[in-house]
Each structure stands twice: as C-alpha cells, then as structure tokens.
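Input: structures, listed below.
A short reminder: the numbers here are calculations on the coordinates, not readings from a lab. Worth saying up front: this structure is predicted, and the values here are computed from it rather than measured. Cβ atoms are built from the backbone, for glycine too; each structure is taken alone.
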Structure 1
Amino acid sequence: MAAKRGRTAQRLELGLQLRQLRENCGRGDRGGGLTRQQAVTGLRISSASLQRIESGSLNFRNVGDLRKLLNKYGVTDEEVIESLINLNRDSNQQDWLTQYRGLMPAGMPGFVGLEPEAHSMKAYHPTLVYGLLQTERYASAVHEVQKPVEEYTTEFIRSSVELRMKRQEILTRENPVRLHVILGEAALRYPIGGTDVMREQFARIEELSNWDHVIIQVLPFRPSYRSVNDFAILDFGDELPPRVQTDSAWGSVSTSDKPREVGRFTRRFDAMTASALPPEDTPDFLHRLEREL
C-alpha cells in the first residue's frame with residue numbers, strides 16, 4: 001500500500017488538477033479555457049488567491065467556492081467533485097512540518113514538504129555541505145556562525161537543527177530517496193566549528209557515499225569550478241512534475257515546475273557531474289583534506 005501523501009503534496013496535486021480543469025474547460029472567448037480572473041468572477045476569492053491555490057501554496061477555506069469553481073469548469077461527476085473536496089480538506093490538516101514553518105525562509109516550507117514525496121533528488125552546493133549530509137554538530141556550527149548577523153536565538157538554532165536532522169530521515173526510511181550531490185571544494189575547505197567537527201563531517205560524508213542510493217561527488221578548484229548559487233532538483237516520477245529549488249541572496253527560496261527552468265538546471269547539473277571527480281574518488285579526496293586540518 002502506497003504511503004499517504006503529505007499536506008504539501010496534496011495541495012500541489014489539488015492545484016495541478018484545478019489548473020488543468022481551468023485551462024481545458026473550453027469556456028474562454030476562443031475556446032481555450034478560462035483565465036484566472038474569469039474563473040473567480042462571482043467567487044469570494046481573488047485571481048491572486050487562485051494562482052496560489054494552483055501553485056500548491058494555498059487551499060480553499062470555503063468549500064462552496066470550490067464547488068462553484070468546479071461548476072464553472074463543467075465538472076458534474078459527483079465522484080470527481082467529492083475527491084477534490086476531500087483532497088482540499090485533507091491538505092488543510094496540520095502535519096509534522098507545521099511546528100517548523102516559522103524557522104524557514106519564504107518558499108522553503110513548500111520545498112521541504114515535498115522532499116519526502118520525491119523519488120530522487122539532485123543537489124549542488126558550492127560553499128557549504130548540503131543539509132541532508134550534515135552532522136548535527138556541523139549544522140549547529142553553521143547556525144552559530146550566522147547568529148550575530150541573523151540574530152538567531154539559542155532556541156531557534158536548536159529547532160532548526162532538529163528540523164534538519166528530521167529531513168534526513170528520507171535517506172534512512174524504507175524505499176529511501178535516491179540522492180546525488182555535488183559539493184564544491186570550497187564547501188569542504190571552509191572551516192565550520194573547528195577540526196573535530198570537520199573530521200566528523202568528513203566521516204559522515206564518506207559513510208553516506210558508500211550507501212547504494214547516495215552518490216556524492218566533489219567539484220575541485222579548476223577552470224570548470226562553478227560558484228553559482230546552490231540548487232536542488234526533485235523528481236517525483238510520474239506522480240507530479242519535477243521541481244527545481246534555488247536560493248536567493250536575500251535568503252528566500254524559489255521553486256519552479258516549469259519544464260524550461262527544470263531543464264536548464266538539469267543540464268547545468270549534468271555539466272557539473274562531468275566536471276566533478278568520480279564518486280569513487282570522494283573518500284580519497286576527504287582523506288587528503290583531513291590530513292590538512
């Protein structure tokens with residue numbers, strides 16, 4: 001029996017279905033569906049709210065508006081209507097992520113909520129060890145370094161590290177997510193937390209690199225080295241469109257399921273894969289760095 005989807009994935013599924021119904025209902029001026037503005041006419045929600053619903057970041061607070069919208073879309077099958085109403089209701093329930101939402105920058109809760117739904121993930125981190133690979137001490141040290149600037153409290157750091165450790169459960173559960181990470185050499189050379197913390201972190205990366213479902217490569221300093229912002233690509237198989245996440249200089253997180261954007265970052269990752277050291281060289285590279293500590 002398939003595992004029940006998380007709330008974020010349920011909202012995303014609802015939004016995708018509604019967007020497809022709106023675009024294919026054939027009631028526009030040229031028979032090409034309705035615009036969002038046309039769809040919300042007579043409803044108690046705005047076109048901006050409908051856009052957020054279709055993107056999976058919001059759901060209907062009033063089921064009557066959902067019924068009216070489906071009527072506009074020409075949906076008359078009661079079984080379909082009830083399934084969408086149930087999906088909207090279920091996606092409004094609290095889940096494990098609710099208590100951590102205030103700890104994350106804008107856009108990040110949606111991404112974290114989708115991580116458990118992914119079949120595979122690809123990620124590039126140029127300056128810090130990727131979060132799903134971090135040890136608890138390394139994660140704490142990262143937050144401590146940022147504490148004076150971000151004005152983090154001790155409780156904020158504790159909860160943030162707890163969340164990071166919980167996210168890593170997708171690698172140890174039954175049917176784990178397949179993970180392929182490329183770390184920039186700077187991510188391994190930047191001293192976080194002192195020698196003991198870095199030695200422990202290197203040992204953790206080496207351990208993970210031996211897991212069948214985890215691939216870790218290092219992109220060493222050379223002409224092909226890339227210092228672009230970190231990014232991650234989530235693949236959900238045939239269940240949902242693939243999604244790319246990037247971090248901005250302002251601390252917010254942007255995600256997109258547009259094929260053009262996903263394709264661009266996928267090509268970028270593939271180019272880095274070809275430039276990085278082979279996965280089997282990762283342990284030796286870590287050992288060399290460890291001797292330099």
Structure 2
Amino acid sequence: MTEEGRTEVVIVTGLSGAGKTQAADWFEDHGYYVIDNMPPSMIGNFLELEAFDNKSIQKVAFVVDIRSHNFMEGLEEAIEKLNESPAIDSGILFIEASDDTLVKRYNETRRTHPLNKNGGITTREVVQKERDLLEPFRRKADHIIDTTHMKQADMFADMSRIYEGLDTEKHFTFNIMSFGYKFGIPQGIDMVFDMRFIPNPFYIPSLKKLTGHNKKVSQYVLKQDVTQEFLTEVDNMMKTLVPHYIKEGKYSLSIAIGCTGGQHRSVAVANELARMFSEEGYRVTIEHREH
C-alpha cells in the first residue's frame with residue numbers, strides 16, 4: 001500500500017532457493033512491474049526513466065540476489081537512494097528458509113547453488129555462507145517470510161496479507177512439530193519446549209505401545225496439572241509475542257515440542273497446542289517427526 005502519487009518499490013531478496021521466484025510470480029499477478037536479477041547499481045537509473053516520471057508504472061518489484069554483479073555494495077547504495085526519494089515508497093521483502101530445507105531443495109532438483117562455483121552438492125556450509133552475506137539486508141527488511149514449512153498457497157496468502165492490507169494477527173501461522181530428543185533437536189525451529197517434566201505414559205503397560213494420538217494417552221498427558229499450567233503459560237506468552245513478531249515483519253513461528261522418544265507426551269501436547277491455536281483463529285501446520 002502506498003500514498004497516492006508515489007511509486008511503490010519493493011526490493012525482493014533473500015536466500016537462494018527460498019522462494020524469490022514464487023514471490024516474483026505473486027507480484028506480477030498483482031499488477032507489479034517485475035524485474036528479475038537487475039544489477040542493484042542500475043535500479044536508480046531505471047527509476048529515473050520517463051515512464052516513472054509520467055507515473056505509467058505505479059508499482060515495481062526488483063528481485064535481486066547474490067547472482068547480481070557487485071551485489072553487496074550496489075544494493076546498499078540502491079536502498080539508500082530509494083529511502084531518500086520523496087516520490088517513492090520503498091520496502092524490502094526478505095525470503096528465507098532453514099538450512100536443511102534449502103539443502104534438500106537444491107539437491108532434490110540437482111540445481112547448482114550460486115556460491116558453488118564448481119558445481120556439486122549443496123551443503124549447509126554453502127547455505128550458511130550466503131546467510132551470513134545477506135544478514136545486513138535481512139536486518140533492514142520490512143517483511144520476512146520463512147518458507148520452511150510453507151506450500152506456495154501459504155506463501156501467497158502471506159504476501160496478500162502484507163501487500164494488500166490484510167495483515168491481522170489471525171493470519172499468523174504456527175508451525176508445530178513433535179520430536180524425540182534421542183533422535184536430535186530439529187533444525188530451523190524458533191522455539192523448543194521440553195515435555196520431559198510430564199509423567200511418562202511409556203511406563204504404564206496399557207499405554208506403552210500407543211502414541212499421543214490415542215485418546216487414552218492424550219487424556220493421561222493432558223489431565224496432569226503441570227501440563228495444563230504449561231499450556232496456559234504458552235498460550236498467554238504467544239498472545240503477548242505475536243503482535244510484536246508481526247510488527248517486526250515475521251508472520252509465522254516454528255515451535256518444536258519434544259519428549260524422550262517423540263511418541264507420547266510431545267505428540268499429545270503438540271496436538272493440543274494445534275487445537276488451541278486453531279480455535280483462536282490462527283493458521284496452524286503440524287508435523288510429528290518420529291511418526
């Protein structure tokens with residue numbers, strides 16, 4: 001959304017493989033003039049064209065990344081010039097995903113990461129190198145979209161909310177995962193909660209071979225006073241934090257719920273949190289890693 005008479009300019013950047021191409025598709029479908037991989041140093045010159053003087057182009061999105069020549073210095077200078085222009089409303093959209101997700105995407109499609117000069121398999125070290133290079137622009141971003149757990153439709157819904165004035169708290173997404181500590185803590189998670197303080201159904205013979213999806217196991221876990229206290233505290237914490245995340249341009253939160261084996265307590269609590277957040281109107285995704 002921009003003030004009348006001013007040109008809206010969005011710089012789309014972020015990690016390779018995170019979804020900048022999909023973001024460009026959304027902008028194009030919504031009336032933006034989209035330019036992909038223009039050298040950042042040329043953005044200012046482009047905006048001085050007569051087309052912009054005549055206001056024939058009202059909205060434009062520049063997709064830029066480390067493929068661009070002189071990326072770091074050029075983008076920094078371009079952002080400064082955009083911010084100084086009284087005729088332009090500018091913003092930065094940063095697209096990211098977890099290291100493991102990006103490595104998987106690249107290796108499944110057999111594409112070559114831009115920092116893999118000699119080709120070959122994309123590693124977490126390559127992704128981290130790019131993440132470090134882009135961190136200064138991530139800090140400047142007006143909006144950040146993490147596509148780790150997103151389908152394309154979810155990403156487009158987030159963009160519609162951001163750029164069409166639909167960014168209410170009820171469009172915030174909770175991505176919830178249950179896991180077992182003995183198999184390692186999952187990557188790309190914002191918050192991790194340990195459920196090993198709850199009495200373990202594993203030691204009850206009739207519940208041992210069941211999982212947290214089973215009604216009897218779920219009831220056993222959720223009837224504990226300490227479980228109810230935990231759920232209340234988490235719910236209150238999220239009601240406090242969500243508006244501040246949105247203010248900082250973050251519209252989703254990934255939460256991991258862990259117990260020893262990822263079968264009983266973590267599953268029951270993850271399912272209950274998903275139910276609670278859904279009833280409160282939030283969007284929710286849920287995954288049980290050990291199932």
Structure 3
Amino acid sequence: MDLSIIIVNYETYDLTRQTIESVIKHEQPFEYDIFLVDNASKDKSIERLQEYFQKESEIGLIKFILNNENNGFAYANNIAIKITTSKYVLLLNSDTIVTGNCLKDSVNYMDTHEDVGALGCKVVLPDGKLDKACRRSFPTFSVSFYKMTGLSSLFPKNKRFGRYNLTYLSEDETYEVDCIVGAFMLVRSKTIYEVGLLDEIFFMYGEDIDWCYRIKAENWKIIYYSDAKIVHYKGASNNRKQNKKLTYEFYRAMYIFYNKHYKEGYPWITTAATYMGIWGMYGLKMFKNYIIR
C-alpha cells in the first residue's frame with residue numbers, strides 16, 4: 001500500500017462524509033486505504049457512516065475503528081498508525097475537502113524528495129483565505145512574544161515579527177518550514193518509525209507541533225507544499241458541548257510543549273513569564289466567553 005489516510009470522527013456525520021467523498025471521488029495513480037477512527041461518538045454518526053460507505057468498506061477501501069472512549073486526537077490517530085503498512089500516512093481532519101490533484105501531487109513530491117519527512121499542503125478557509133496555521137515556526141519565547149503582543153499582526157511582512165505564521169512569505173510558493181498543521185499532515189512511515197508516534201499527552205492541539213519538532217530533530221525536512229490544496233471548515237468539527245474543555249486543552253498544549261522542549265533551555269524568569277502568559281490568556285478567554293454567553 002502506498003498511502004493510508006487517517007480520519008478521526010467525533011459526532012460529525014455530515015462533515016466526515018463530505019471529507020471521505022472528496023477523497024474517493026478522485027482516481028489515484030497509487031494504492032490507498034482510509035482508516036476512519038471514531039472517538040466514542042454518541043450521536044450514531046459512525047453507524048450512519050458505516051451504512052453509507054458499506055460498499056467501500058466491503059472492498060477494504062475504508063476500515064472502521066471504533067473507540068469505547070474519547071482519549072483525544074493523538075490517541076485515535078496512533079491506533080490506526082500502528083496497524084498501517086503503507087509507505088506514507090496522511091492525517092486528515094474530518095472537516096476538510098480535498099481538492100483536485102492534491103493527493104497525487106503531494107505523494108509525488110514525497111516520492112521525488114526522499115529527505116522530506118512530512119509535508120503539509122496549502123490550507124484555505126471556506127472564504128478562500130489562507131488558514132495561517134498551515135505553515136508556522138516553532139513557538140519559541142520570542143516568536144510567541146511577538147504573537148501575544150500583537151507585533152506579528154502589526155508587522156506581518158517583517159521577517160522578525162512575522163515568524164509565528166510566516167506571514168512574510170508567499171502562500172503560493174513551496175519551502176521548508178518548522179511546522180505544518182494536523183488537518184493535513186503527510187508523513188513518511190520511515191520517519192514515524194524513527195521519531196515515534198504522536199505524543200498522547202496532548203488531547204487535542206499541540207500534537208502536530210510536537211511531532212514536527214521531533215521530526216526536525218531527526219534531520220528530516222518539513223515542507224509547505226503550495227501546489228496542493230484543501231479547504232478547511234476550521235472549528236466545525238468541534239462539538240459545542242466541548243468548548244470549555246477544548247479551550248483548556250488549547251492552552252494546556254502550549255504549557256506541555258514549553259515544558260517538554262524549551263523549559264530546560266530558558267532561565268526561571270522566562271519560564272515564569274511564559275506560564276503567566278499562557279494561563280493569563282486562558283483566564284481572559286474564559287472570562288470573555290462567560291461575559292458574552
């Protein structure tokens with residue numbers, strides 16, 4: 001098998017169906033399969049998806065994995081990664097649309113660039129604007145400081161201040177980056193074997209940045225590939241009932257990443273400032289949500 005596509009479903013029948021259909025409607029010049037992992041949905045969405053894609057399931061194109069509990073995005077993907085036998089693994093969000101030759105061109109790029117460990121495509125929002133998270137720098141203290149203080153927004157074309165989302169670079173060119181987004185993350189299986197699985201300490205958010213950090217640490221390149229494109233209905237797959245938990249997990253991911261990769265390299269005063277920044281933003285976010293609810 002050349003490619004295994006992993007999609008995690010959590011109570012998003014319409015979105016997940018749309019994502020799968022955008023994949024299977026295009027013929028590919030390579031063999032692929034789809035692992036649909038359900039994170040303990042209680043809305044019967046996985047049963048409906050099994051019925052809808054029964055034919056594809058019977059021929060082995062789609063393999064269903066049902067979890068008894070929701071242990072997070074990294075955990076769900078890892079279950080499928082462990083049983084794949086493909087040359088490449090693609091993490092694909094359930095709220096995306098794969099366009100045109102996206103998969104074919106992405107796989108071809110990986111085939112012709114053997115030093116690339118992971119590839120992310122151009123990710124656009126429904127209004128056509130770039131999803132800025134699809135190409136990023138690692139969130140070092142300085143990079144995060146420019147983002148938190150608004151300097152990155154004030155001077156997006158400045159090479160120093162615009163590093164967080166690389167806003168000084170063209171979105172229509174291909175180049176090496178620090179991070180790509182887990183909504184579309186094509187990873188070489190050989191690379192996964194070397195760096196390990198996604199870190200399941202991250203429930204949701206941060207696991208893609210952590211994986212990229214470890215991939216780069218093993219001297220693999222990570223590429224933003226602008227010739228391939230998906231549409232991302234960002235946030236649409238987040239269950240509204242989970243908003244408080246997801247907000248917490250967003251800031252918790254920052255805290256975990258800093259402790260895991262940066263804490264030992266910074267003085268205590270920097271660590272204290274980082275903690276204050278992370279949990280201060282979390283407090284403000286929760287207060288804002290409480291006021292406007």
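Given that mean count of other Cβ atoms within 10 Å over residues 144-151, derived from a single structure, equals 16.4, which label among 1, 2, 3 identifies that structure?
On the way: 1: 11.2; 2: 20.6; 3: 16.4.
So the calculation was done on 3.
Assuming 68, 41, 40 is Cα extents along the principal axes in Å as calculated from a single structure, say which of 1, 2, 3 it is.
On the way: 1: 68, 41, 40; 2: 77, 47, 27; 3: 58, 45, 36.
Here the read-out was taken from 1.
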